[in-house]
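> Structures for review follow.
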Structure I
Amino acid sequence: MPYATTRDGIRLHFETAGSGTPLVFVHEFSGDARSWEPQLRFFARRYRVIVFNARGYPPSDVPKARSKYSWRIAVDDVADLLRHLRIHKAHVAGCSMGAYTALQFGIRYPAMALSVTALGAGAGSDPATRATFLRVTEAHARLFETAGTAAALKSRGISPSRLPQKLKDPRGFAEFLRIHLSHSGSGLAGVLRGVQAKRPPVYALERALKIYRPPLLVMCGDEDDGSLAPALFMKQVCRNARLWICPSSGHTLNTEEPDQFNRVLLDFLTLVESGRRAPRDPRPLSRS
C-alpha cells in the first residue's frame, strides 16, 4: 500500500493509474479516494491520475492533535504528495472540501498547478448564515468525536444537496453512505474543526481570485444551494474562470452525473493543454 509522508510526518495513502500528464483529485469531507473511481477509470486512459486519502481518513494517518488539521495543511499536503511523486506540475481537481483545497492550491502553489477545477465549493461562505454554519460544524464535530461515525450520521440525517443523487441513483447513494460510514469519527472531528470551520469564506478570496494565475473551472449542481452563489462569484471576479452548472443535480457531480462531469472536465483540460484557454475578454461584461 503506497504512502507519501508530509512535511510534518503524516502518512497519506494514495493510488495512481494511467500515464501521461498528472491529474490529482482531492476528495470531499464525506468521501475519500474511492469517491473518484468513475474518474479513475475514465481519465486513466489519458492521464496519470492520482487519488489519495486526506489526513484523518484511514488508511492515511489520523492525527490526534488538533494542530495537525487546518485548511493550510490540507493544501500543503497536496504539494507534498506531488513532490513525493516527483511531479513538478499537475492538474488539480477537488470536490467540496477538496474543491476549496484545490482553489487554495492555485493561490499558494500557482507554479505547480496546470489548472484547477473546483466542484461544489463555498459551503459556509454566506455571511447571513455563517454563524449558524460554525455552530453546527462544532456540534457535528463533538458528535463524531463522542458517538462515532455511525451514530453521528444517523443524527445528522441527509443533507438536502445529497437528495438529488439519492432520488436518481439509489445504488450510487448507498455506495456514498458505505464510504462515509467507514471513516474515523475522531478524524472527521479533526477535519471539521481544523479545516471546515477555520477556512476563510470564498467571498474573502476576492483579491486573490482577481489575480488568479491557473486556468480555473468552477462546477456546481443547480440544486446545490450552498455552492451556487459562491460559484457565480468566482466566475465574476476571476478572469481565468469558466463556470459550468449541471441541471437537476446536487453536490457531488462526479458521482451523481459522472458522464457529464468527466466530459466537461476533459474538454476543459484539452483546452488548457492546447493553449486555447485564454483569460476572459472583458468586452462582453455589461456596464449597465
Structure II
Amino acid sequence: MSWALITGGSKGLGYSIAEALGGRGYDILLLARNKEDLVSAKHRLESNWSIQVETFSIDLSLPGSAEEIGSWCRTQAFEIKILCNVAGLGGAKDFLSLPLSDLIRMVSVNFESPMSLTLSLIPILQKNAPSFILNVGSLAGFAPIPAKNIYSATKSALLFFSYSLRCQLKEKNISVSCLCPGPIFTKPAVEKETRKKLGWLGSQMAVEPARVGEMAVRNTLKRKMLIIPGRLSTLISFVLRVMPARLLARIFSESIRGDEKKRESQRKQTDQT
C-alpha cells in the first residue's frame, strides 16, 4: 500500500488534496487537531473511494509534534510516498494586532512544523522512493505585505525552503513542490475577508478548493516545483517577483492606509445619519 500523509487534512484545502489523492488510489493519513472533523473526513473519503484512511489528532504548534508523528508512522510501518504539508495559520489579524504567543504559534505551524515533519519523515520517503513532498505556501509569499507581515514572511520562508530542499533531495529521488495559491474560499469568513480587502480582484483570483486540490496533486506527481492555480494569480505572481521588495511593501502599505481612511469616512457618515 502507498500512503499519503496530509497535515490539516480534515477540511478545506487539505481535504480537497486528500480527495484528489484518494481518487488515485492512495491510502491516506489525515492529521489535524479536531478529532470530530478527522472522523467525519475519514468516513467521507472511505465512502467515496476504496481506500484506507487513518487519523491522528495533534496540535502541530506544540514542540515535539513532528517527532511524535514520525514515531507513529514508524511504529505502524506506513509506506509513505507523499507528504503534504498543508496546515497553516492566517487570518485578518497579524503583527502589531496579535499577542506574541499567537505570532509565535503562526510561525510554528506555518514554517517550523513542515520543516520539522519533513526532516522526520525523509528516511521513510527515501525508503519508498520515488516519493513526493508538497508544501503549501501562498501568493502572499512573493511579497512583503504589512497587513500580513508574519503570514507572508512564513510563506516566503516555506517557498525558499522548498526550492533548496528540492535540490538537496534530488539524488534521493524525492521530488519537492510548493503550491502558492491566491484566495481559496474554504469558508465564509475567508470569502468575506478577501472581498473586503481585495474586492473585485480577489473574487477574480479565487479558485475553488476542489480545483486547487486536483491541480496540486496532478502537478506534484509531475514533479513540478512551483504550482500557482489560476491564470490571474500566475500573472500577479510574476509581477510580484520582478518588482523590488521595498516598492511592493510601500504599495501595499499605502493601499492599506487608503482602505482604512475610506472605512473611517464611511463610519463617520453612518454616525451622522
Structure III
Amino acid sequence: MSAPGQASITRDEHVGYLLRLGDTALILGQQLGALCGHAPVLEEDMAQANIALDLIGQARMLLTHAGEVEGKGRDEDRLAFHREGHEFRNLLLAEQPNGDFALTMGRHFLVDAFHVELYAALAASRDERLAAIAAKAVKEATYHLRHSAGWVIRLGDGTAESHARMQAAIDRLWVWTGEMFQGDSVDEAIAAAGIGPDPATLRAGWLRRIEAVLGEATLSRPADGWMQSGGKQGRHTEALSYILGEMQILPRSNPGAVW
C-alpha cells in the first residue's frame, strides 16, 4: 500500500480516510437537498439544489473510490444506504440540523472554507484518483464558499434582526469546527503516506478566510475553547439518525434500488 521510500498505510486506514471525505460531502448534500423548496427566494432555491448536487457528486466519486480500495464489493450505493450511523465518518458539523436560513448558511460557510483548503491540498495527493477528484472538487468548493460567504455578509451587515441571527448561528456552530483540524492515527498515517495533509496545517488558511468574511459582515469570531469531536471515529449526534432515516428509507424498503 505504499511506494518505495513512502510510509506504509493499511487498507483500512486508506478506506477510512476516503469515507471521512465522502460521508461529509454526502451528509451535507442530503442536508441541503432536504431544504429544496424552502429557500427565501426562487433563485436561492435553485442555487442550493445545485450545490447539493455538487456535494452528492463528490460523495459518489469518493465512496466509489473507497469501495474499490476496500475490495469487498461495496459500491457507492451500499456505502451510502446500507451502513448504520456508527459506521459513518462525517464531520459532526455536517450533521448539525437545518435551522433558520442563517444557521444553514453559517454551517455551510464554515465547511466550505475548510473544503477549499482541504481539496487544494488533496489535489497533490499521491493517490492519483483522489487527486483528480480533489482537483474538480476544489473548483466547486470555491464557488460554494463564495455563495455561503455572500449570505453571511448580507445577513451580518444587514438589519439588526439578520445580524443577531447570523451572529447566533456562528456562535452556536463554532464548537463543532475544531474536529476539522484534530488529527488521529488515521490522519497521521495518511499524511505520512503523502495521501492527505495533516489537518492541523489547514487551520491557519481556514481561519484567514473565516475572519475576513466575518470582518466584512460586522460579526465577531467566537472565542476558541473546548470543541466537540468524534464524528471521524463514528461517534455521532442524534441528528445523524434522523438524516439517515430519511436518506436510506427508499433503498432499504426496496432492495436493489440504486441511485
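> When mean projected area of the Cα convex hull in nm² is calculated, the result is 15.5; to which of the structures I, II, III does this value belong?
Comparing all candidates, it corresponds to II.
> If log10 I(q)/I(0) by the Debye sum over Cα atoms at q = 0.15, 0.16, 0.21 Å⁻¹, for residues 168-239 alone computes to -0.56, -0.61, -0.89, which of I, II, III did it come from?
II
> Quick one: helix-only ellipticity at 222 nm (-39500 (n - 2.57) for each DSSP H run of 4 or more, over all residues; to 500) came out at -18500 when computed from one of I, II, III, so which one is it?
Details: I: -12500; II: -18500; III: -21000.
Structure II accounts for this read-out.
> Something else: Give the label, chosen from I, II, III, of the structure having the highest value of percent of Cα pairs over 13 Å apart, for residues 8-55 alone.
III
> Of structures I, II, III, which gives 44, 16, 16 when Cα extents along the principal axes in Å, for residues 72-127 alone is computed from the coordinates? Mind showing how you got there, number by number?
Details: I: 39, 20, 16; II: 44, 16, 16; III: 41, 32, 16.
Of the structures listed, the value fits II.
> Can you rank I, II, III by Kirkwood radius over Cα pairs in Å, for residues 120-207 alone and just name the one with the largest value?
On the way: I: 14.2; II: 14.6; III: 15.1.
With respect to Kirkwood radius over Cα pairs in Å, for residues 120-207 alone, the highest-scoring structure among I, II, III is III.
> Between structures I, II, III, where is mean count of other Cβ atoms within 10 Å over residues 48-55 highest?
The structure with the largest value is I.
Read-outs: derived from the displayed coordinates by stated rules, not from any lab. Here the structure is a predicted model, which means the values were calculated and not measured. Cβ atoms are built from the backbone, for glycine too; each structure is taken alone.
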